[in-house]
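What follows is calculated from the coordinates using simple rules that are stated; it is not laboratory data. Quick caveat, the model's predicted, so the values are computed rather than measured. Cβ atoms are built from the backbone, for glycine too; each structure is taken alone.
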Structure P
Amino acid sequence: MAQMFTTLGNWNWLIFGFILMALELLAPGVFMFWLGLAALLVGLLSFVVNPSWQAQLIMFSVFAVAAVPLWRRFALKSGAASESNPFLNRRTDALVGREFTLEKPIVDGSGTVRIDDTIWRVAGPDAPAGSRVRVVRADGASLTVAMA
């Protein structure tokens, strides 16, 4: 085992880094990517400095531990983009509270309303076509409405 560490070379770190990054494709979670990046940094620095195997392991440990706060900072920045559109994956929730005109009357609790280029099924009290209704709840592809 000690002989394996003494033969750690620049190319070994680069290969190890690429293997870790490839493993990230098989098991995504962004964890292996940062370890692979740490190994690549050690490999690149080993071309310049030529450190001992102990120093290489210490550098890898330091880079791997430093990658965690970098990853958290990056994740928080990328999460801010989704905060600009909180209804991105819940578009029906964005309809709650809005008012629309009935396209077909609500008869026996069921009717339709046109929203942009889509016709939605609505449930609510009976009302004639052309009535203004307000969406009070969104449940999948069905909206619950009340008279506006």
Structure Q
Amino acid sequence: MIQRIQSVWLFLASIAIFLLFLFPYIQFADPTGIYKAIKVTGLYKATGEGAVIEQAFTALTIGTVVVGLIPLAIIFFYNNRKKQLSFCYIAIIIVLAYSFWLVESAKEYVGDLNLQMQNYGLGVFLPSLSILFLVLASRGIRKDERLVKSADRLR
């Protein structure tokens, strides 16, 4: 059934990834004093009239869309819970690899600057939140599987 709780968790995992388009994951001032922000769409520089994109991240943008669509696609495997559960575990691994990719892309532009806690944006926590939602979804899928097995035993 598509209206199960794991569908909600998978939807929230997808939303958490897509929120990376709105929130930067690193904000810093370069050595010349210009404030910059790193989002999944690119490196933004603060100017008098707003933020201007300095470097676009095309591959990271496409990767974010793909990683965000994976939990949405897992929802539609509701009739095969074992496959849904295995795809959920694969999605957790993919989000972990994606998080590593985010860190490596940020290191390239931050350079030798020491980042403090105030340099991290809300986007840093969103992949972890997505992993939490995926774990909760897998827990719901396992619970449904146990329920179906116990109902089959009673028949």
Structure R
Amino acid sequence: MTLNPALRLRRAARLIVVDPEMRALMFRYDVPGRDPFWVTAGGECDPGESFEDAARRELFEETGITADPGPQIARMTPEFITVEGEPVQADERFFLVRVDNARVDTAGHTELERKLMTQHRWFTLDELESWHEAVFPVNLADMIRSHIAT
């Protein structure tokens, strides 16, 4: 894994939220000038915040769910352009969260999230693999299958 020192390092916690029907919660972003895309819940760590604490905070802020994010199951280090337009080097840690029901409360979304996160829905693993819009991470269905016995 090689990190690009020319870009700001964006540390982030990502939550793979899975319901009892083995569906994953995803949020659709509609960013002006870009094609729509779907991502897991999560976001940037605050300064000095651990990935685990950021995972717990982001889970509550974006979904209204209070839960232990559990152990980190994956790490990815993509380079991308944030929704604010900043090129970054990401260090993303993924946490798997099993929930008992599919209720989501988006009242904790920031103003920017309310503007850009236009939808949320629960995807089956097959839908994640064949969705007509971009889904990140692209191997999410495989990540879930490898950590949950089906």
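2.9 is what came out when distance in nm of label points 7 Å out along Cα→Cβ at positions 123 and 139 was calculated for one structure; which of P, Q, R is it? Spell out each step's value before the answer.
On the way: P: 0.3; Q: 2.9; R: 1.6.
Only structure Q yields this read-out.
Hey, Cα Rg over 2.2 N^0.38 Å derived from one of P, Q, R reads 0.99; which structure?
Derived from the structure labelled R.
Check the numbers for mean count of other Cβ atoms within 10 Å over residues 91-98 across P, Q, R and tell me which is largest. All intermediate terms of the calculation are to be shown ahead of the outcome.
Numbers: P: 13.4; Q: 17.6; R: 20.1.
Evaluating mean count of other Cβ atoms within 10 Å over residues 91-98 on every structure, the highest lands on R.
Quick one: helix-only ellipticity at 222 nm (-39500 (n - 2.57) for each DSSP H run of 4 or more, over all residues; to 500) came out at -6000 when computed from one of P, Q, R, so which one is it?
Only one of P, Q, R returns -6000 for helix-only ellipticity at 222 nm (-39500 (n - 2.57) for each DSSP H run of 4 or more, over all residues; to 500), namely R.
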